[in-house]
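Down below are the structures I want you to see.
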Structure I
């Protein structure tokens, strides 16, 4: 989890969230390289308000929960994504307005293909970026014509201005390691001038609107989770917001 990389939790959040748990902080620091351990302990000594600690804990839990789920319990994520379909009106508008025939598409954080399967019949070249090896395997099995590539949103392995449309579904929010300005910058970099960056079911739509995105909101579709999924993930939250911005 703390191996340096795009999905590594920020040490600032770790230290802030665990400031009242010095024993836990010490256990984490003991497992880190010396320079990182010193940084964590130094950050842990900085004064923080209770609200700062709660906010850091929320970001930390969200980022690590999804990272560990994708890599350790991918079958549960796959079942969840299949049980939480896109709102039909959202899918209609997305395909009708943004996905013209032959459009060159980059999907970031494709998972096991919830959105990919809708894009694939209309797309020209379609590259699906997914960091989890097990989810990439599922995606390749289901959609063998899609070019499935390992990668993270923080450092997309594609040329500048390659895509007509760069899109992500239920993946990113405003905070690292699961989003933020770095991810948005990479998505814009890979989009040609006049192309579109789109987000389906993004976290905290208000943040994306502040970055220049337009938004459409749709009635929530029916979503039925079984008992195991509800216990693990909580209540169903199918994607119902479509955000887009021209590059």
Structure II
């Protein structure tokens, strides 16, 4: 009975977190029936129970069925904490050895994956209260620190300190502990080798034009005694 009460409390908690993080949620019935991210989390919790009790094939079958229904693929071997919120959901992938803390938010298109075929721990560890925005990819066995934010479309390939904001490809920390991180790269005046080459070619063309104009200034003059032409310097 105590176990059932615990499960019921966890289900209510999963529903409540939707209201806390999505202003579009209007009623419990709407959330339970219409939020695919919530369905994916509940499906994962069932599949994970079978995985932990060594019913691995059943666990995989459940996870694949949930993927078909929701567009969210969560491996049953992943370890996920409390109050995970998956908004919109479609295209989210969470790998087998991924670990996710409490109060994490994922948006559509997020991948928490690996970078190779190695065995063992190969997926990221996500700390508590982390937000990963649409289309971001976190690839490899490293940690995203607590209270961090990963910007939309970023590709993160190395560890992120706590209280950080990461953007870009590859991902780089731009804010840490509320302060902007200086960046040596001048994004306004980036090197452009193509433009440099075109500029060099234009300079050579201009030089050739000047040489042609100089040669045009030397006109040939006929010399009857020589039976040949001589040149006359331009008059000043």
Structure III
């Protein structure tokens, strides 16, 4: 009975992977034939089905770029960067689309740059992996009673504490304000409604941090400015 279930799960997984590869191949062929809209449709289907690796978001961003939709291209490049923060192609394309949108590059502090240097999955895997190494060294010390395992365990423990600190900092940074991209040029208002005063103009493609939400409006911050923007004018990263 259990064997049948295992075989069924394996077959289902293989079929799902094969289907995803076929869809990816179709998207690549459409892209090479300059059918940007058709390729984008295939990539979006993959995303809807749960295939969210960075290459899919990156390729979808390329489709938007080719179609001249630079704000959405930047949105998808940022989604790709969140999953693979050190990929040079992503950074290069973000630089190009940023120039197309006339966006000013802001200098982040060292701590923020360090936190963003690793993806969340990388930090989580490092924390779990180091924890198991620490447990193995502890077990070996109990069995062997050698000083080597004490010093090795102490070093690994320090590394593990550092990794946990990075994980905590990254989680705190991402929860501090949910990131989104303004898809069209939008006014930032002093309150959640059209009757409030315009305090700033947010350019299309600019990324913001959301801190509050109220009846179709979000309170967001851009650099040092903060105010209310229509919720349907943005899309989360």
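What follows draws every value from the coordinates through simple rules; no lab data is involved. This is a predicted model, so every value here is computed, not measured. Cβ atoms are built from the backbone, for glycine too; each structure is taken alone.
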Next item on the list: Given a value of 2.4 for distance in nm of label points 7 Å out along Cα→Cβ at positions 39 and 71, point me to the structure among I, II, III it was derived from.
Entry: III
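Given a value of 18 for relative contact order in percent (Cα under 8 Å, 6 or more apart), calculated from one of I, II, III, which structure does it belong to? Let's see the in-between values first.
Working: I: 18; II: 8; III: 13.
Going through each structure in turn, the value belongs to I.
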Item checked: Kirkwood radius over Cα pairs in Å - highest-scoring structure of I, II, III -> II
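Comparing distance in nm of label points 7 Å out along Cα→Cβ at positions 103 and 135 across I, II, III, which is largest? It would help to have the intermediate numbers written out before the result.
Details: I: 2.1; II: 2.9; III: 4.1.
When distance in nm of label points 7 Å out along Cα→Cβ at positions 103 and 135 is computed for each of I, II, III, structure III gives the biggest number.
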